[in-house]
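Nothing in this text is a laboratory measurement; each read-out follows from the coordinates by a stated rule. Since the structure is predicted, the reported quantities are computational estimates derived from the model, not experimental observations. Cβ atoms are built from the backbone, for glycine too; each structure is taken alone.
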Structure I
Amino acid sequence: MIINHNELNAVRKNHKNQTIVIGLGSFDMFHWEHLQFLKDAKKLGDILVIAVKDNLAVSTKGANRPIVDESQRLEIIDSIKEVDYTILANERVNIAPLVSSYSISENKIEREWWEIFYPIFKNLQPDILHCEENHFVRKSRAIYLNKLNTKIITRKYRGLITTSKIIKKVKNNA
C-alpha cells in the first residue's frame, strides 16, 4: 500500500505489537539485487516499509538519473509481495536544529539522508533499519536510531547487479 507522510503514525499505531522493518533506496531500474534486498528485509520482521528516494535525491547519482520516474519506482516497489507499505521520501525538513544534537556533518549525502529520511523515521519509529553493509550508518544516524530504539541490521553487499553497472553495460554495447 502506498502511503503518504501523514499516514506513518497510523502504521505504527496499527502495528504496535509487530516488528516494523524499514528499508531505504532509489530502486532505479529495478533488478534482481533489489528483489533480494526486499526479500531479506521482510525476513527480519512482520511489517516491511520501503522508503523510495524521490527524483531529486536520485539525480545526485549522476547525469540522466533517475532512469525511471519516482511514481513508477514507487508503484514497482509497492507491487512486490514482501512489501507492506511504500512511501516516497520527498518531504525535506530543515535539519539546522538537529546538526549539533547529532553531529551531522557537512557531507552532502549525509545531509540529504537527514533531510528526506528523518521525518519518516521520526513518525514511523521502526524497530529495524535494514541496509546494505556498503551503505554504512554514519555516527550521527546511529545516535538518532539508538534514541528511537531502532536496531540496524546490515546485509552483505553482493553488488552482482547494480543500476550503475546496467547503465555502463548498455552504454558499452550501444
Structure II
Amino acid sequence: MKVFGLAGYSGSGKTTLIEKLIPRFTARGLKVSLIKHTHHDFDVDQPGKDSWRHRQAGASEVLLTCDRRWVLMHELRSAPEPSLQEQLEILSPCDLVLVEGFKQTPISKLEVHRPAHGRPPLWPENPSIVAVATDARIDCPLPVLDLNDPDAIARFILDYLDRPC
C-alpha cells in the first residue's frame, strides 16, 4: 500500500480536498482507504443502541455488521493510541491510503495552507511535507499547488508516489 498524508490546521480545507481527491483516484481504478486522526473525543455509535450499550458494559471490541458494511469499534481502555503503522496494519489491502492529520509522523505529506487564516505554514519546521496546496501566492521552496485544482493535486500525489525511493 502506498501512503500519503495531508496536514494543516483545522479549517484549512483538508477534508474538503480529500473529498475531491478520492473520486479522482478511484476513477483511475485505485482502491483507496483513509485514516483520519483527530484530537477530539468522538463516537460513531449512538447512545442507547445495542452496540453502544455493549461498549459501555465493558466490551473491548464491538463489530457491527449488515449486508452493506461493517465497522469495528475498539475501546482503548487506557491503552496508548496505536501508531500510524499499527493502524495501517489493521486496514484491508488497498492501493492508496490517504492520511489526514498526523502532522509530525514521518510520512510524505501535502500541507494544506490558507495564509488568510493567520496561521504559520508547517513546511519550514516539518521535513515530511513535500508540497503545499494553497489558495494564495506564497514564497516556498517546495512545489506549490493550487488548492482549487484537485486534478493537479491528484496528479502530483500519484506522480510523487511513483518516484523511485
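Key figures for this structure:
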read-out: Test item: helix-only ellipticity at 222 nm (-39500 (n - 2.57) for each DSSP H run of 4 or more, over all residues; to 500) calculated as -7000, pick one of I, II; value: II
read-out: Among I, II, which structure scores highest (criterion: mean count of other Cβ atoms within 10 Å over residues 81-88); value: I
read-out: Among I, II, which structure scores highest (criterion: mean count of other Cβ atoms within 10 Å over residues 1-8); value: II
read-out: At a computed 72 (percent of Cα pairs over 14 Å apart, for residues 65-120 alone), which of I, II; value: II
read-out: Test item: P(r) over Cα pairs in 5 Å bins from 0, in percent calculated as 1, 7, 15, 18, 18, 14, 11, 8, 5, 2, 0, pick one of I, II; value: II
read-out: Value 32, calculated as relative contact order in percent (Cα under 8 Å, 6 or more apart), assigned to which of I, II; value: II
